[in-house]
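The data blocks that follow each hold one structure.
Coordinate-derived values only; no laboratory data. It should be emphasised that the depicted structure is a prediction, and the values quoted were computed from it without experimental measurement. Cβ atoms are built from the backbone, for glycine too; each structure is taken alone.
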Structure 1
Amino acid sequence: MIHETRIKQLSDAPVRDREYVLYWMQASQRAECNHALEYAARTADELQVPLVVGFGLDESFPEANARHFAFMLQGLEKTHEALLARGIQLAVRKARPDEAALSFARRACLLVCDRGYLRHQRQWRARVAAEADCRVVQVESDVVVPVEVASGKEEYAARTIRPRIHEHLDDFLVDLEESGPDRDSLELGFRSADVSDWRAALARLDVDRTVEPVDEYPGRSEHAHWLLREFIARRLARYHERRSEPVLGWSSHLSPYLHFGQISPLEIALEVSAHEGEGPEAFLEELIVRRELCINFCEYNPRYDSIEGLPDWALETLAVHARDQREYVYTARKLAAGKTHDEYWNAAQTEMVQTGAMHNSLRMYWGKKILEWAKDPADAHALIAWLNNRFALDGRDPASWGNFAWILGKHDQAWRERPVFGKVRYMNAAGLERKYDIGAYVRKVMG
């Protein structure tokens, strides 16, 4: 059963007497635990037509490069195989997502879409809802608690959204059953890009190749499931104790897979919540409360991707100190190359460039130093976003934008005033040395 609050009708157009139900896949790029896919399959059975999954492969996708496309195509290759096993055709069109959706919708009885929270994702869905001549229904599948159920406004911090989320957890921590479709769509004819071989598919794309794919995290749902099982078996019980130590690698490594929708947060939450203890509690706090706080931020704050999205107190204090003397000021090129005077920062940047990921304990330090080294706070926000979104596999999503804002004071409180930072929380190398074996981390990354 899919909770009704996950489902939203986006248009008043009728359900047409046509060839198939279309699931326009965009954010939830998986065949498992996908509420939008299952809603589409059940609706197709009710209408006695096949189900088709349509996907827009957009070479100009905002801020994406060969690293991101490789990961996504690896996932689509396996999603294609999983859908094929259910008799569902995945039709891929080289086009912007909204353009692809509208082209597939011409033969559709009904268009079902998943939900995205960033501005361009909302604009795509609004356009499809306005221009498709069949009914458009959105089904939310990439949060545990639907955004509006958790809160109808922008929340101040984790402490304010936490009780709202926990109030509804029992209603939404419910497994999703797969059923249907009864009719296969494999014989329906479509002009489709071939994603059965991700390397060949990537070679055919005209994309930014200055950031190369990485081997550290292969993109596909089956690998995400393996990582989840391995994390639960080996690290979950002591996660609360060891998650912060960079050299241990105690994290789940699931954030890239959540970014591309290759694994469901509900599936992760159900697996983890089957275990008791402080480790599972700490992990679920991050997966549900912290992640969905960032989604709340992007949904309700129209300036989420700008320094203007910060709270008034942070904007005011940063403005007061915007012209403070900086001991170091680095260019984007120097930062991207990891060529600063700070070996800890250089190691964190190098890890992200080489692997597509950075340990969470260092991500905050990394961002705070950029604030310290940029010419002004607005430049710092732009540099943080550019570096992270360019190199990180989990960049360019609500969790990233929420993290950038947190570095500069969002979801935090005012601290003791100091130069450059004003009242925004400060971090320094001595703090890393007190808390972690940071030397071992540098040796691990830098060899």
Structure 2
Amino acid sequence: MIGGGIAGLAAAHYLLEAGAQVELFEAAPEFGGLGSTFDHGGRRLDRFYHVVLPSDEALLDLCGELGVRDRFYWRDASLGFLHRRRLYGLRGPRDLLRFGAAAFPDRIRLGVTALWASTFARPDRLDRVTAREWLTKLSGKRAFDRFWRPLLEAKFGDAYEGIPALWYWASFRREKGTAKEVKGYPRGGYGGLTETLVASLGSRGAVLRKGAPVDRLGLDGDGRVEMDVGGATRRFDRVVTTAPFDTLRRIVSGGAIEAPLRRVDHPIDYQGVVNVVALLRRSLTPYYWVPVVDSGAPFQGIVETTRVIDLNDTGGLHLVYLLNYVHRSDPLYARDSDDLAREYVAALRELFPDLTAADVVGTRVFRAPFVEPIYTPGYGERKPPIELVPGRVYLATTTQIYPEVTSWNSSTRLAKRVVAEMTRNAAAES
């Protein structure tokens, strides 16, 4: 296994269930990937925001197999919208009718669009058209620019214009998959889930190595998988890699796997994230997620995870994530962390004048370069396959999750599919 995020750990779990011997290599000093944590006052808090939806059956089933499904608790959580420094709620149709950021006819069209997307839209027609084209046709240009564009920018930044409508349709369906806007969170956090999964894997014989980057991935003369790790060459019958394509390109360069990878790489790029976590003594808004539009702020969105997370899990602090989805080459990505935190907190206090300096306990800045693949129209036909080298090298990466949103649930579901295909192929060979 290459990669110790949720996809790699889940794949290891399912491989052990299938009777395989598993060795996993993670380059980072800790497991969990985007689910990694930081310490504050002796408590582990999420570096990046996460929640679970009731429809996230793959992750919930995995947690059930680990005996920790009862850790999840559920809260009502809804969307807000900050436009020109005025905060609107968007809990349902009534709030939409009162949504003063859009003209009344546009509000009607927005409601019709939401109903159409969740009920009547045919997904087979949406892969080759952009979300911008589709939503503009349904809602009109004015409503798109005022409402849908900020939501897309809050996820993809300046790459939003090419995102296929199919991705947005799948995202909308996931969020609106239940009658109420309910979101869940595990007691002990995502770090606790990672710890439980790692302990389970170790107790069943898996060998898990962190701080162990793979330097080369190739094939030996007999077609077995070769990996260079820590100056030593290791050989395996099969490998599952969850690494981003940038990493894969580097570690297969010049070897037998370079050509197969090139055939499925179009090329695939990723949007990253810059994330300032503000630890507050008080709540900021009644809403879980608030896009920030035309308000002079340097961030695209505000996510207050303690609208879902119990304050007992945070030591009474309110966690607010101020985020920008940007490419890793963007100058913002390389900004000094202290400067970034000062600027973001100052902007937050301008948006919320009753937020005092004493309310801000501290800040942390975290970055991730490979958060969401940047999809383009027709991506469904170009999505990389599970099997990269027949019977030897398998892919379980975020590039294959489309049209689903990148999440622990979608990564877990993909991991299970990959392991099922591996075991079928292995049975056919024996």
Structure 3
Amino acid sequence: MKIEEFRAQAHRVAEWMANYLETVEGRPVRAQTSPGEILALLPGSAPESGEPMERILADFDRVIMPGITHWQHPRFFAYFPANSSPPSVLAEMLTATVAAQGMLWETSPAVNELETRMMEWLRDLLGLPAEFRGSIQDSGSSANLVALIAARERATGGRACREGLAGHPPLAVYSSAEAHSSIEKAGKLAGLGSAFIRKIPVDRDQAMCTDALQEAITQDRAAGIVPCAVVACLGTTGLGSVDPLASIAEITARENIHLHVDAAWAGAAMMLAEHRHHLAGIEHVDSIAVNPHKWLFTNFDCSVLWSRDPEGVARALAMNPAYLLSQEGAAMPEYRDWGVPLARRFRSLKLWFVLRSYGADQLRTMIRQHIDWTARLAQLIRSEPVFEVVAGPRFALLAFRYRPDGWDNERVDAATEALLRRINADGRIYLTRTLLDGRPVIRFVIGQTYTQWRHVEEGWAVIRELARTNAAV
């Protein structure tokens, strides 16, 4: 493709992008296709000759878009948001154009040094300790993996990287039963084994029971198992619960165990002074992960891992063949050693664009609105006798079930599941399920970039409308 054609097609694509953001509200939130439907429209082999971009873009609309679930839809209330925003999109366009590979400082000094500054900006905005130093990972799963690798090396005195774990006592990781599945996956990938991921019971607020944590650590030590790390959750995926960080930190400090905080979603709320109390005990935390691509309006992928000892992370992960040695790079952190991949995208550019375009005050306003709207929604749900709020609101998440008077648990559970299926098949809103004490409940998460209160009201109206057809379940 010649530059003049590229220029013309880029204008065309930019116009499509703007129109999409302007009209996405009119689309079904969740893709309405059946399994295999998109695959059947795709040829079985690549073309021998190049095709015109007009045809390719036409097929993008015809084949691909029907199979897209619209995460940027203002009535997307499922999972957690994977947020985008106009300034972040513009930064991604520039990132794709310059196509820098920031594996070393010298391969693009701006990539390295902007990341360094953005980690400081965001750290300070969230009220984290000044000694924390961070790097951008691709996802919270990778951030949790790197944290557990660092914890493994601390627990083994660096031997695991050199010699492996053969002959070493088993290492245990402790997290609540509500922790994200990436914790167990990270334990597997770090060679610790899922059998040594201790899922600590939770209390009525779905937060980790610290007495049970201490008991599990004591029992493991007595059995010759080495406590390696404790993962505290700040805003769990299922129900938004918050583990008692201060109490957990007392235990990990006393026991000399690495303390990692998974704050992938709710960490963004630490921008608000009224939520900073959740960080009590942060002075004893060794690492913390926050995903700007969830609730800070920055395109996926952008997950941040801060560490109190990034040199320890680097010792665990650094590889220095001759072709990666750089004299100038010694003056700056080489972020390739702070994560798993050697290759690194220019992710900090979109964070820079977002923080500068919105400003801290507007970001706080948007997050605070989402939290306030969730509290208002909880009041609306509680005002309806056939519904029950069962968890939250916590930050911008709540969970509810369909529960008419006089129905037993089996009928309530079946009706709740049926209602969720109707909601998502309808297409006007998108919600997801989780379990509370082994029983199904429906999550409602507010946090999408373009969501306004009217969209929440529309979502609640859809739920009430479809619930009227649920009474026979």
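When P(r) over Cα pairs in 10 Å bins from 0, in percent, for residues 318-357 alone is calculated, the result is 23, 43, 25, 8, 0; to which of the structures 1, 2, 3 does this value belong? Mind showing how you got there, number by number?
Details: 1: 28, 40, 26, 6; 2: 25, 51, 21, 3; 3: 23, 43, 25, 8, 0.
The structure behind it is 3.
Which of 1, 2, 3 yields 2.1 for distance in nm of label points 7 Å out along Cα→Cβ at positions 6 and 350, as computed? Among 1, 2, 3, the structure yielding 2.1 for distance in nm of label points 7 Å out along Cα→Cβ at positions 6 and 350 is 3.
Can you tell which of 1, 2, 3 yields 3.1 when distance in nm of label points 7 Å out along Cα→Cβ at positions 86 and 270 is derived from it? Here the read-out was taken from 3.
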